[in-house]
Every structure is written in structure tokens, then in C-alpha cells.
1. Quick one: FRET efficiency 1/(1 + (r/R0)^6) of positions 109 and 245 (r between Cβ atoms, R0 = 25 Å, to 0.05) came out at 0.20 when computed from one of P, Q, so which one is it?
2. For which of P, Q does Rg and Dmax of the Cα atoms in Å, for residues 157-228 alone, calculated from the coordinates, equal 15.1, 47?
3. Out of P, Q, choose the structure whose coordinates give distance in nm of label points 7 Å out along Cα→Cβ at positions 149 and 173 equal to 3.4 when calculated.
4. Taking helix-only ellipticity at 222 nm (-39500 (n - 2.57) for each DSSP H run of 4 or more, over all residues; to 500) from the coordinates of each of P, Q, which one would give -5500?
5. From which structure (P, Q) was mean count of other Cβ atoms within 10 Å over residues 181-188 calculated, if the value obtained is 19.4?
Structure P
Amino acid sequence: MTDNLPLRGKVALVTGAARGIGRAYALRLAKRGADVAVVDFDLHSYKDYQLEAASMRGDTVVDEIREIGMRALGFQADVTDATTLNEAVQQIVGEWGRLDIAICNAGGGVGSPEETRASIVEKDLVDVVVARNLTGTIHTCQAVAVPMKEQRSGKIVTVGSQAGHRIEDNGGYAHYGAAKAAVAKYTQYLARDLGPFGVTVNCVAPGYISTGRLAPILSAMGDAQLLDDVPLGRYGTPEDCAGVIEFLSSDLSDYVTGAIIPVDGGLTYS
């Protein structure tokens, strides 16, 4: 019989978990039996997006995890602040005794396609995006590596993007694509570094995912044109991504490390 709680007894950390894909990751891990700590700059950021707010079943994702029946901790913290992240990880280990899974989801972009072409994007925009995506991921990975190396076990999943592997037709968001490409390569370096400690490190690279924030943006960009490049012919959902996260967090992926897995309906290779 298949175990519906394959993560029973595991402790997980998910950054950028207040809404969207990160929230889906946190809830999926809890539904599979893990206790989950979440980190986000603002645990109520879902309120800025009507579709996100309508889907919430609690004041924050922390409440939703507890409603599932698992333990939860919530931290309002900025992943670009290494000290705060280290303190959060220390508190998780102090209260729950271990840390088995880390999903480094926090990130995001700024700027319009027109102003973020490679030849003109301004340094201020580059600095913000690199800090949110690459630096924040490095801080998170370094913080969680401490207890995982001591345990000689663990699962780390970083979150890249199809933008890190595929250039958009308009050439925009160069800073974001470059930062996400760097996240993917850092993942492979970290996999080599932590392999001897029994820690796997992999990267998921989502494509066009219809979250409460992105759905209106994707529609405004033109559904037909965007989906013409997606062999499966539809946008992805947060649950599509969460399924891959579940696999990479479970024993089923024990011999998978250093992988970059597109979750994009075939967009990367179209």
C-alpha cells in the first residue's frame, strides 16, 4: 500500500511561502506528513492579490499548515539578511530537533521588459534581483547546510526559472534570467560540495505558472501567443510544481542530485 504520509517525521523549511507557488510547496509537504517552517518578507502579502486572497483558508499559511494537522512556525524575514536566516534555522532545530528539507523559493523580479534588456538594464535593478534570487538562495542554503551536515542527511531544492535557460523573444528581464541561471549553477556546485554528507541538492525551473499574482499578467500578455510555445498547451499550476517538490523532498529522489528539472510543459525545449 502506498504511504500517503511519506514525509512523516520530517522537518521542512520553505522560503517565500506566504502565497503562490511557495505556499503550494509548504502545504504539499505538510499534507505528506512534514512539520513546516515558513519564511517570507510579509506573511500577509497574499492580500495584495485578489485571487490569492480568495484561496486562503487561514490568516496565514502557518494557520493552514496547522489546520492540516502538522506543526508550523512562521518567520517574517528577508532572505537577503543572512543573520536573520541563521537565527530562524537555529530556532527550527532548537524547537523540532532537526531539519530535513529546505525549499529555497524566495525570489522575484522587478522592472518592465523594455527597461531590463541586457544592454540597458540599470545597476539598481540588477542589484535588487541578484540579491533576492541568487544571494537569498545562497544565504538559505548555507544556513540549512549546517544542521544537515551534522545530521549527514538532507534535501535542498532551489528554485530557478525557465528564464534562466530560455531567452524571451523580446530580450527583456535579462537581469532576472541571469540571476536564475546563476541559481541553477550554484545548485550544482552545492550538490558536489554536500554530496559526501548525504545531502542532495536539486533545482526546479518553473515556466508559465498561473498563480493568483501571475494569472492576470499572463492573460494581459496574450494567452494564445504564450501557450503557442508550450507543447502541453496550458499554463502550469502551483500543484504541478508542488508534485516535483514532493518527489525531490522524499526518499524517491535519494539518488538524484545536481539536477535542474524544468516544470514548464516543454517550454524550455520548444
Structure Q
Amino acid sequence: MDAAELQRPPPGELFLDHVSHFVRDLDAAAGLLEQLGFVVAPVSVQEVAGSRVGANRCVMLEQGYIEILTPTLQPDPGLRLACFGTPDAEGERRRLADHGFEPQPVVDLQRELDSNTVRFKVVRPASGKMPEGRIQYVQHLTPQHIWRKEYLGHANGVVDLRALFVVADDPPQAAARWARFTGLLPRPDGDMAALEPRRGHVRIGTADALGKLLGDVAPAPALAGYALGCRHPEDFAARCSRAGLAVENATVGISVALPPELGGIWLLRGESV
């Protein structure tokens, strides 16, 4: 099975699909990621019913991806979006409505990339229902147009989006809300709460709890950072350090603090960790 087909969750399952950094200068952000050894896909303009809603560039991984995005309505830059992959966008919309998230209608989005039309469906809750960021669902209709061989095989050895870290003042309360959003059962994980989709995982903790793992994190409510699976995390960490990023050994990996124009923290982990 090729990388594109691996992005389709089985019926009834969810994947941690991607995270997005909202940026003001798309090319500058892409330049930093390229300096760090990523292949960054070309600029692609997103449209809804023929109207432009933003432009992005993506780092496609063997499992999941990282997006840098300039929305039409400019919010503050930083790590602002996390998205779960689903095989049934309309089913997620109905379930979110049943649980009080007041979702918008399913949005049919498309963007042009290298003469191909990338199509997907997105489901979002009403504003404020998930205060940590723009938390949403995507159903990929044409994954073969974005998970392409030329966009994979990064020089830094990064292969997958492994985990999402969420900072909350009241982790049990936040975890219960995320559980209603995802349909997943939360469980305690040390001083954090955990949700386990079919692929990837979510950890919700206070700033103090996440600080022990990642270093200084954004104040709650926020998306603190995410974990990347790497073939050679020490080599990638050294590359990040040479680029001037703050690198620290963590309890279960290596943390890298991203600059304010991207926001958030990476936790680098080996493939088998």
C-alpha cells in the first residue's frame, strides 16, 4: 500500500492527520523548514465555491503532515490548528451536533497543486467550542495528489506525526470535552490525560506537566506542540541547534522550541519509541 492510501482511516476510526502553523510570511516559514531538512510542497491556494480562503505549503510525512498556512482572515501566528482524519465527514458533523458543538455544515474544499486538484471535506465546530485552537476533521478525497514521492523522503529523517500536546488549566475537564469531540475514551497517563486515535495520540496537561516534557509552553488553553517520529532524532536535533533553535534533552525524546513566527515545540522521537 502506498503512502496516499495509508492516510485513509478504516471505517469507525480516526487518525491524527495534521497540524497547522498560521504564519504571516509563507515563503519565510517554508525557507526555515527547508533549512531544517524538510521538503516543502509548492504554494497552493485553498478555495471554497471559487472563493479564496487561504494559501498553504505542506510538509508531507509518511503518516500525517505539517501545514504552514496564511488564512485570509489573519489570526495571530503560531501553532493554531489540529485536524483528525475521518472516513466520514458527514457522520462526524452529525455526532458533533448531537454533543453540543454546533458544527458548521460540511465544507467542500479544493486547492490546485502541480496541475492536480486536491479535494477534501472539512468539519469544524462553532467558534469557541474548542478553545485550544481550530480543532477539526478532514476527509481526504484525493490523497494521491498530495502524498507523492517527490514530497516525501526528508533529509532530516522525519517520517511521521506522532502526537499532539494540549495545554489546559483543568486537564480532566478538557479531556472530557475532547473525548466528546472525538468519540474516544480518555485515560490517565501520569499527570496528563490521554486520547488514543487509531494513529497518533493526544496528551492533555497543565503548563507545569507539559513543561516537564517539552520545556516552556504557551499558556492555557493552547496547542503546546507535537511529536515527530524520526529515523535519527539526534542528528535532526543537531541540525536544529545549528540553525539557532533551542534544543533540550527531554524524558522521552528531544525538545526543539520553534521560533515565534511558527510557534510551538517539537518533541523528536525515534521510530521505535
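1. Working: P: 0.75; Q: 0.20.
Considering all the candidates, the number was obtained from Q.
2. Derived from P, not from the others.
3. P
4. Answer by label: Q.
5. Details: P: 19.4; Q: 16.2.
Label of the originating structure: P.
Every read-out reported here was derived from the displayed coordinates using simple, explicitly stated rules and does not represent laboratory data. None of the values given here were measured: they were computed from a predicted structure. Cβ atoms are built from the backbone, for glycine too; each structure is taken alone.
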